[in-house]
Structure I
Amino acid sequence: MTKQHLVVVRAGDNSLHPHWLAGDGDRTWDLVVSYFGDDPDIFTVDDVVRIDSKGPKWPALYELFSLYPNLATDYNYIWLPDDDLMAYKADINRLFDVCVAYGLEVGHPGLTWNSYCAHLITLRNDDTRLRYTNYVELMAPCLSAALLDRTRCYFNKTLSGWGLELAFAKFASDTRTTVALIDEVTVRHTRPVGGPNYKYMRDKNISPWDEMRALCRFLDIDERPIVETYSAVLSNGRRIDRGRRDRLFDFRMLAGWLAALKETPHPRALARRMAGYTYKALRQIPDRVIEYG
């Protein structure tokens, strides 16, 4: 394993990560498959490392980086995607390139408009290259090696992972300039939100909301944190900042999502999210994470 960056996917038998290796050209990243299935022969290919372990994604990643700490230190960036994302080699190469070019500590690719999604802000925005924010999805965060090293100790404090995105923001050196949703790189989330991990938690009567609030208390941050978009780099390369009560900025972002209504698998749900975004923008109501429940 000798490349600049690393991808670690928590993979089941139906993982889509073999598609990530497709396409012309070299990749700039090594791939570790953290496999939780039972097939002894699956995903055993050249130039890919398979490491077997059971359990939910984030505690398993905590164990992985504890057993192999070099995986957190020997690379420039480490991408931690779910296994139901459709992407290709060039997309992932570009993700790392953007993180390097903008000096990000946390980057997250935008979701294609035909993706299943939980949060409006994670969809690709048609008007921007990237948006600086304090909130990224746990679906596919790309962390600098330094930030991963500062935050991986929290991975085993939550089965759901909820709240870790807030830890990323807390421990980033400057959230306003080093944490971003990257619109010029997209992946497609192919399965409905909520998978076997959530069923496992329901069976054990564990609430991800309770986990998030507990981690917030542990980190000494607001249990009802506000989702902020601080600025954006437009398609033409110009950067615009959001003022304190900047409705124009908010509605410019909304305009970049409108065309997604034609492609989303759930137009009514997306329309409701857009209506909620519009209402909050008009009234300048803070967009709190807990309200997504």
Structure II
Amino acid sequence: MPNLIDLHTHSTASDGLYSPAELVQRAAQAGLRVLALTDHDSTDGLTEAAQEAGSQGIELIPGIEINTDAGDGEVHVLGYFMQYSRSAFQSVLKTLRDARVQRGQRMVERLNEQGVNISWQRVREIAHGAVGRPHIARALLEAGYVKSIGEAFDTYIGNHSPAYVPRYRLTPDDAVRLIASANGLPVIAHPITVPGLDILRGWLPELVQTGMVGLETYYGQYTPEQENALLALANEYRLIPTGGSDYHGPGIHPTPLGGRYVPSEAVERLKAEAAKRRKATPPAFTLPPPVQE
């Protein structure tokens, strides 16, 4: 059965390798008919992607991905169908992106202090949009300090590694409320990979109460057993099962663009919920203060 849908992709507006237009072109080449662009902390690629999607006959769903911290674990929260031009929403995203820059600069400083000489200027050249650790990893790879992106994370910039610097700490609840403040639909991303199914079970009741509407069930390399476990969890909490490749470009994630089957029912249910949200007044959101390093 051909796959026509991918609801989790990234472009150069954050840490993907292809521009929004190039990403859409590749989606068309892969036979996709529905694509969500879900860049980290940024909606800057959506206008370009939408223009190209119109010429390619692809339906573009506006999206985003927010990374959060929860105790010793992480939760990534996807958002769909946000009214992303809202000034308050964009103001929060700018704060998060500025924090990414400061974090990236500090990580490069730490690397330099350890005799690993890459430049911040080169990292910014690699990062066309919002700065992320993958851009630092690519600079390390380019300079010959590692042989792969994965090795860069494992050796230098992954959690608890020598040059690691914590991000601006949002909780999963913060991310759900932020997306809801733009009438968007919050969905937990890759729940088995991050944070893990057992941990997620403990967090779900509160997140659902806050406003989470979906669970990324059809993802990457998930096995049928994992998919079935997530479907059962989604049904238990009346969440929309979504899915996608988490495509950033070749060599970053193993799943190719459109490489995971996503049922059309996922899109139809998201659209129905989005229509309900558009009629409501969105709740206000206040960004918590940053935690000092």
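No lab work stands behind these numbers, since they all come straight from the coordinates. Keep in mind that this is a model prediction, so the values were computed, not measured. Cβ atoms are built from the backbone, for glycine too; each structure is taken alone.
Where is mean count of other Cβ atoms within 10 Å over residues 63-70 largest, in which of I, II? Max of mean count of other Cβ atoms within 10 Å over residues 63-70: II. When helix-only ellipticity at 222 nm (-39500 (n - 2.57) for each DSSP H run of 4 or more, over all residues; to 500) is computed across structures I, II, the figure -9000 traces back to I. For which of I, II does semi-axes √(5λ) of the Cα gyration tensor in Å, for residues 183-230 alone, calculated from the coordinates, equal 24, 23, 7? The read-out was computed on structure I.
If you work out FRET efficiency 1/(1 + (r/R0)^6) of positions 151 and 255 (r between Cβ atoms, R0 = 35 Å, to 0.05) for I, II, which one comes out largest?
When FRET efficiency 1/(1 + (r/R0)^6) of positions 151 and 255 (r between Cβ atoms, R0 = 35 Å, to 0.05) is computed for each of I, II, structure II gives the biggest number.
For mean count of other Cβ atoms within 10 Å over residues 55-62, which structure out of I, II has the highest calculated value? When mean count of other Cβ atoms within 10 Å over residues 55-62 is computed for each of I, II, structure I gives the biggest number.
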